[in-house]
Structure 1
Amino acid sequence: MSPLKRLIAGQPSWTLRSSEVEAAVTELAGQLGPVTFDRRRRRIQPFSIAPWAEEPQARALPPILRALRGDFFCLPFGANATPFKSERHPLHGETANAKWKLTNLETTKELSRLRCHLDTRVRPGRVEKIIELRSGQNAIYCRHVISGMRGPLCFGHHAMLRFPDEAGSGVISTSPFALGQVFVEPTERPENRGYSWLKPGAEFASLERVPALTGEAADLTRYPARRGFEDLAMILSRPELPFAWVAVTFPGERHVWFAMKDPRVLRGTIFWISNGGRHYPPWDGRHVNVLGIEDVTSYFHLGLAESARPNPFSRRGFPTTATLDPKRPLVVSYLMAVALVPRGFDRVAAIEPGADGDSVELQAMSGKTVSVPLDPGWLRGAA
């Protein structure tokens, strides 16, 4: 194994670190995790790692599941069970299954930056992955540059958070959204040894009131909840916002995890509520207290064929693919960060750019505020 790689949670991985953050990126599937924020003091590790990661059975799993952890980039996003023309993409695309090649790892006093790349085969082209940590910031700057490809593609990030094993220990909030909908089919079916709670296809205007199969309303802002069930719901961002965000406040641990994106590039967010609802291998009812926060341009998680053809979202004016031009690379930028918050900071109500341009301010429903060193303008920067 290369001296730049080491085995972490069962996968050869590259590591990079700054004054505040330490992160690993797997060679297989390019998955980001584990990640430690505030690494010299509180050592906050928000991301999940699959419980089978170091079990012998993992070697027989598809690469995406073998490495499953943290966050990864999907191109095209989704199951991709239906071919698109002559293209047969694997689950969440080659970017989430193939081996990436290290381009370089740069470390200075100000930043640590890892670059790796993947030459795709199903639709020939290149994807460059850039992960950057900056001194003094509890943040991860992720950028993917897609070049040499032509035609429609859906894509997105697939972050997965592990919550404390205490009901409602995390509080989820988002920037204003245009539309919310539960996945149009049952996420899991009992005949397949899976169980879901939310009402398929139901639309909602608030995460606090999402229709359930029981006729009641489920509150998706509090998690963990609904042990024994697996569900998917999606919100579509308002494109006029300077940036869109999702935040999870952990009042007991006194920190917030949050993600930021350009809503004209990543147009929606899928919530994968994974709380022990799959009773078939390798899940076996043990993948619990995990929330996927998947910022995407896609029609749910169905795949490229379903996202490229007219669908209920695209008919309502919400694009579910981007059209790639081999002469104009597509740049997908994504920010994830952790903020330490004071006692009484209950849930994020707003995230606003700081007056200095080098920070954002997290505002709580309780009135508490926190300034976080960060560069929100980077989201619209070039590669």
Structure 2
Amino acid sequence: MLLYVHYPFCRGKCAYCAFFSRERDERLEEIYFSALLREVRLWSARLERPRISSLYIGGGTPSLMPLWRLELLLEEIARCFALDGNLELTLEANPDSLDSAQSVRDLAGVGVNRISLGLQSLDDGQLRLLQRPHTASQGLRAVEAVRAGGIGNLGLDLLWGLPGQTSPDWLGQLERVLSLEPEHISCYGLTLEEGTRLLGQAERGELDLPGEERLEAMYVQGARLLEERGYAHYEIANFARPGYACRHNLGYWQGLEYLGLGPSAVSTISMKRWTHPSDIVRYAECVHEGTPDRHAEDLTRGQRLRELVLLGLRTSEGLDLQRYRDWAGTDLFREKARELRALQERELIRLSRGRLRLTTHGMLLCDAITGALMPEGA
């Protein structure tokens, strides 16, 4: 099982962010942390101390969490869950709150062995537009701090498709990032989410957003550059050196069960799925009442089949066609022969060794391709 912990506090809200977060508040942080520890114990009892293969602490900005709180949380998790001996323990961080080798050594000392650093850009103008709480030089110093602090598994998060950005701009950013030699690089296309400042600016016509052709060029050329430099394109937005694919995220894409702790966190266990309230006080009330899964929904085979296709196609491994037959009770080749032929002619898919894989161009159209291949009613 995968374990995710959502830390909901940030210095401020970035212009593109739709995740649940709040500015740090001592009273709310105390309420949150008390409920979080109680939830750890609750699920340990209900699930009979389940085995955890990876732990991911996201947010929000988990690198803002006081070290003593993080240590207490990890001690409680270790007491209440059976942790794999080679557990991958990822902590998300922002450059402004991970600025010294000592802070990294402190994290390593409590068990963190992987850092996911929200670099997003190495252009100060873009960072200001995104309302990030750091500068490009702070980003570079944070990378140096991780290296000096002894954590040898560093992932850098980047955004592309930003207002005014061109392919040469994006490729230049990637060249600078490659010079930092991270183990993992995530490249997320900018999406304009409901409730974000950037969406409001876009609706008012204040942003020069790249068109489809420019976006496609950025994605394809960027992926080619990273692969040429030895980073396997193992998922739509993710690239890694051999042996450094994020095991936690791979677990999601492989359809493993996962338990989410904290406000807004999602869990999927035994064909049930639930989402915690995106409110710290309401989340704490649910936990203290012993009903964090009060709104769990029963997943249908059709929903799980759709996810099997969508998640499989997101990865370089592709969709296992035998597994599809086992779930759907039908053969994809017979049922969707016309659609598959059309996708092959457009060089959007590859079929080999019992798997259906998307090409790099196909990955840009993953949702549409998934919709075209789903059986009726799923």
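Every read-out reported here was derived from the displayed coordinates using simple, explicitly stated rules and does not represent laboratory data. It should be emphasised that the depicted structure is a prediction, and the values quoted were computed from it without experimental measurement. Cβ atoms are built from the backbone, for glycine too; each structure is taken alone.
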In terms of distance in nm of label points 7 Å out along Cα→Cβ at positions 47 and 255, which of structures 1, 2 is highest? 2
Parent structure of the calculated result 21.2, 59, given that Rg and Dmax of the Cα atoms in Å is the read-out and 1, 2 the choices: 2
Calculated from one of 1, 2, helix-only ellipticity at 222 nm (-39500 (n - 2.57) for each DSSP H run of 4 or more, over all residues; to 500) reads -500, and the structure in question is 1
Using distance in nm of label points 7 Å out along Cα→Cβ at positions 135 and 319, single out the structure from 1, 2 with the greatest value. 2
By the measure FRET efficiency 1/(1 + (r/R0)^6) of positions 159 and 191 (r between Cβ atoms, R0 = 30 Å, to 0.05), tell me the structure among 1, 2 with the highest figure. 2
